[in-house]
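Nothing in this text is a laboratory measurement; each read-out follows from the coordinates by a stated rule. This structure is a prediction, so every number in the text was calculated from the model and none was measured. Cβ atoms are built from the backbone, for glycine too; each structure is taken alone.
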Structure P
């Protein structure tokens with residue numbers, strides 16, 4: 001089931017890029033990011049209430065709060081940079097560079113989470129890096 005959701009995530013991310021590129025025309029990138037964020041917040045809280053999971057808020061640990069807040073800040077910074085890059089650059093070049101996050105995530109997961117980094121992971125990272133270069137040049 002995780003694979004289906006991962007594929008859907010990729011499809012929606014692709015749609016996000018195309019829809020954003022069209023929608024951001026003539027709009028300040030920070031304002032566009034704020035509008036997008038409000039929509040995401042409404043959707044996320046809508047799902048919380050739809051699934052009746054709001055009762056779990058008091059059970060969230062201080063550590064989880066800290067890392068969820070830091071993750072939110074990183075997401076915000078990423079979105080602000082992404083929308084600005086998308087506004088001034090071509091989607092076909094911005095998006096592949098943005099997807100280098102896959103390589104960076106694998107490296108960070110190895111360093112900080114002590115996840116396995118195999119020869120297959122290394123080959124994949126190199127191929128993603130080379131593929132990104134080919135697409136951007």
Structure Q
């Protein structure tokens with residue numbers, strides 16, 4: 001799989017979506033919808049939390065933002081650095097995130113799916129650990 005699994009839909013640009021895109025472009029770390037909403041509100045943007053959630057979900061579906069789940073199941077988001085299919089290595093302590101590709105993972109996912117009769121396969125893989133700086137501080 002070399003592209004995001006879902007095709008980008010034609011969406012009407014809105015001021016809220018533009019503000020959300022600007023907010024995400026300014027941060028490298030993954031953030032919750034609540035954190036993003038609080039930051040938007042603090043900067044004077046008039047946008048509701050439900051609108052933030054709805055737009056984040058649409059942007060994730062369009063491949064504009066990456067979304068991963070925390071250990072407690074919360075979805076967190078950040079702007080995609082690439083439009084190619086990729087995975088993440090995330091530091092559990094500081095949130096440092098590195099985008100990685102993995103041909104071996106892609107081949108394995110396709111083979112396992114095919115072995116069980118599946119096609120048109122999508123998958124996500126997130127690896128977490130401690131970055132070198134956080135490991136050194138422990």
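Before moving on, here are some points about what is shown:
- Among candidates P, Q, the computation of relative contact order in percent (Cα under 8 Å, 6 or more apart) that gave 29 used structure P.
- Origin of the derived value 11.9, 34 (Rg and Dmax of the Cα atoms in Å, for residues 26-89 alone; candidates P, Q): Q
- Rg and Dmax of the Cα atoms in Å from the coordinates reads 17.4, 50; which among P, Q: P
- Distance in nm of label points 7 Å out along Cα→Cβ at positions 58 and 82 - structure with the largest value, from P, Q: P
- Among P, Q, structure where P(r) over Cα pairs in 10 Å bins from 0, in percent, for residues 74-121 alone as derived comes to 20, 39, 31, 10, 0: Q
- Origin of the value -11500, where helix-only ellipticity at 222 nm (-39500 (n - 2.57) for each DSSP H run of 4 or more, over all residues; to 500) was derived from one of P, Q: Q
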